[in-house]
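Scrolling down, you'll hit the structures one after another.
All of the numbers you see were taken from the coordinates with simple rules; none came from a lab. No experiment lies behind these values; they were computed from the predicted model shown. Cβ atoms are built from the backbone, for glycine too; each structure is taken alone.
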Structure P
């Protein structure tokens, strides 16, 4: 009888997981009811599959019922399950909803792990609830989850948005002490903060550190650095970095275009300006009134009537 019971339980687990992957909610719920009438479901993977199914189907309240069922069955509500619930509410109903659910779960005694902490810290940061973000982050570190780069990243980006450079630098030093490698979002935030302070020496130091640590710069990295050098009127460095960015297949967005139109216009590099505008047209980028006027003035001052006519015909000012 015992072997039969184990076999039957295994069959139910397999069937529930299989139909959950297919999002057959009604079939799954019937199987769960039938299984519970015969035995206690103790497989954590079954509960995780149920949560994922309900999240993907938008049945978010059902995910909370799954967590309660796990508790009633004396099954540990894992970090993966909690994170799936929190992220589900965040994705479907926004950060405010995910924060409310998290606080409700914590009040009922559920224990978050590193992944859940990282998700909820990001939510608090996105909502501008900085004190709560710092409190939960401190709690996470106290519990020994001190190597989570995602959580460090959320906090440092938050400090960047609130102009708290010293806090950001202290946190970067702390994560390095723990052996954590800063990611591109952290570097981008630090570069942006130092750019606002016009600290080119520190920006150059961060850029070299990224290269040394083999952290791949993205569009935001290049835009921030080029923008900082442009404000300092170090146009040669702007052009060098932009050329590197394009060689690495970087696309042109409004921010990058705005900076480089200004750079080429100021240094009188009209051929490069023409190439930039041609690339913008190919990549479907529009010129706003400010960029259009800047390029127009550069062509007019250089006596390039054909180029001004081409620009007039090629771009509709937004």
Structure Q
């Protein structure tokens, strides 16, 4: 049955009109997503050629989402997010796969690529980015996410405040507030006992493209709270902890973005955040599975690669 729902858009504000205190009061304390423009005015376009010149010889972890299985619906999958098959690859080799169309064909995604030791984020623009918004306590370094525009992240939430910075291409982000968690049917916490970190409880079982309303009837209620944003190159999306989001491109061209996670402010937001606690409980449930895999890896002749993959998924 067709549903006529109005979709809210995320507000936009230019950094020139925003002080750190105003950002904290209007958006961070109220858990309100916002697109910030003007933060990266002098940053070049992160084209494939630019990235190859800067980090072509660096190795990163690449996720293989296996396109044929990816579109079958979230609930039918046994792995989500970084839980899919992984392979270490030089960036220049990944770039060649992108040029040949193999990245799009197989949905090969370069995710959580650490940039700390690369020249990409060593300029004053990057070093002062958090200060302009009043962020003083980063939890992670800057990490890059790159792939074909046809890739979808899957509907999930993070347990920390997030800044998502678009550096090449245009992305579409679909958002749902934390109040809709149980209308979005997250994978169960106890599933971590069986799957470890391959099937996280911070992911939804619902496919946004092909929702099964018979299996997930409350998803109709969640759609009443759906928000969307188109993130252009040079723009930054502030995504508060526990906001559900699905990230995709608007065409099949290359997409590249960088994110960084920050401490939640004020502290009561973290303490009173059930979504955060349920994810922490999921990690606790995954410890026996992770421990078993680490022990199994240590008895292998060359355990380093397997251990890197286990740690990458945590």
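Could you figure out which one of P, Q the value 15.6 for mean count of other Cβ atoms within 10 Å over residues 169-176 was computed from? Derived from P, not from the others.
Taking helix-only ellipticity at 222 nm (-39500 (n - 2.57) for each DSSP H run of 4 or more, over all residues; to 500) from the coordinates of each of P, Q, which one would give -7500? Mind showing how you got there, number by number?
Working: P: -24500; Q: -7500.
The correct label is Q.
Highest-scoring entry among P, Q, by mean count of other Cβ atoms within 10 Å over residues 217-224, is P. A value of 18.1 was derived for mean count of other Cβ atoms within 10 Å over residues 41-48; which structure in P, Q was it taken from? Going label by label, the one that fits is P. For the set P, Q, ranking by distance in nm of label points 7 Å out along Cα→Cβ at positions 97 and 201 places P highest. So relative contact order in percent (Cα under 8 Å, 6 or more apart), computed for just one structure, reads 26; which one of P, Q is that? That value comes from structure Q.
Say we calculate distance in nm of label points 7 Å out along Cα→Cβ at positions 161 and 241 for every structure; which of P, Q gives the highest result?
Values: P: 2.3; Q: 1.0.
The structure with the largest value is P.
Matching task: 53, 25, 16 is the computed value of semi-axes √(5λ) of the Cα gyration tensor in Å. Pick the structure from P, Q. The correct label is P.
A value of 17, 12, 10 was derived for semi-axes √(5λ) of the Cα gyration tensor in Å, for residues 177-224 alone; which structure in P, Q was it taken from? Numbers along the way, then the final one.
Values: P: 17, 12, 10; Q: 21, 12, 8.
The read-out was computed on structure P.
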